[in-house]
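Each value in this text was obtained by applying a stated rule to the coordinates, not by laboratory testing. Keep in mind it's a predicted model, so treat the numbers as computed, not measured. Cβ atoms are built from the backbone, for glycine too; each structure is taken alone.
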Structure I
Amino acid sequence: MLMADKLPDGVVLGLDIGTVRVGVAASRFDIRLPRPVTTIAFDAASFNDDVAKLVREHDARMVVAGWPRGMQGQSTPQTVFVEELVEALRIHLGVAVYLQDEALTSQRAEAELQQRRKPYDKEAVDALAATYILEDFIQSEAYARALEGLMETSDV
């Protein structure tokens with residue numbers, strides 16, 4: 001079990017990658033409470049640099065991207081698109097990048113925003129979907145293993 005007082009400083013970023021926008025969420029390692037941060041326009045030519053800027057701005061030590069798959073878990077064109085972007089991020093960023101199943105996160109986000117009965121836009125849906133992706137990752141065994149690995153390589 002990881003103790004909060006022994007966790008490394010820093011943040012994990014969550015990304016909901018789309019062909020138009022990328023929702024971004026963040027959570028500190030010690031608090032484990034994801035929150036929507038922003039939404040950035042997706043531009044294939046600057047995507048790696050855009051995410052690298054977010055990593056620097058938030059002192060992120062790891063990134064998790066939503067992994068879109070079909071309802072039966074099958075690969076789709078969007079799956080391949082995201083997997084290729086994540087592979088490029090792994091080379092470019094210098095921090096660990098993980099994939100987390102994003103099944104129904106956009107639908108959950110839209111439903112929550114509708115319940116608030118206030119106006120919202122697609123950017124808010126994407127940022128909240130990134131929050132759900134990050135929340136799911138934080139609750140996973142993969143996150144615990146990733147933190148343990150990070151602690152072994154840091155000066156904690």
Structure II
Amino acid sequence: MNNPESTYLTTQLKRICFICKSALVDDAIYCHRCGTKQPPPKLILRSEEQVFELQDASKVWIVGRTIPATGHIVDVDLGEAGGKLGVSRRHAELAFDEQNYQWTLRDASSQYGTFVDDQQVQPEVFIPLQAGQRVRFGGIEFSIELQY
């Protein structure tokens with residue numbers, strides 16, 4: 001017997017071209033039917049307490065702590081708890097690399113470091129990110145998800 005819930009989930013997970021509506025193969029950048037370049041995936045950072053969804057692939061996202069009194073504002077604000085857990089005001093940057101069609105991460109010479117899967121990221125160098133990796137800014141850890 002066919003389970004309607006599993007059919008619904010399977011249908012939701014298929015990617016289609018936003019122009020011709022053809023099914024896309026895995027994480028295809030271009031549609032095999034019409035040749036249209038597909039939009040970049042949304043980057044999702046998920047922890048037990050917070051979820052950040054980064055949709056705009058045209059900007060560099062600053063990760064750190066917003067300090068209202070000084071006017072210092074970041075895009076991914078890890079808040080007051082971040083300060084107690086070793087998150088710098090300007091800790092790291094997330095950016096979409098259009099040439100290689102992937103999200104990247106750069107440690108902004110933070111005091112307590114940025115780690116991907118428990119490996120420290122070299123400061124000032126962008127590295128590629130993949131779904132399923134764990135990223136730690138100071139003492140706050142997130143899982144990486146990509147949503148096409």
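Largest in distance in nm of label points 7 Å out along Cα→Cβ at positions 53 and 77 among the labelled structures I, II is structure I. Please compute relative contact order in percent (Cα under 8 Å, 6 or more apart) for structures I, II and give me the label with the greatest value. Between I, II, the highest calculated value is found for I. Structures I, II were shown, and Rg and Dmax of the Cα atoms in Å at 17.8, 62 was computed from II.
The value 1.01 for Rg/Rh (Cα atoms, Kirkwood Rh), for residues 61-108 alone was derived from one model only; which of I, II is it? It must be structure I, since only it matches. To which of I, II does the computed value -14000 (helix-only ellipticity at 222 nm (-39500 (n - 2.57) for each DSSP H run of 4 or more, over all residues; to 500)) belong? Structure I accounts for this read-out.
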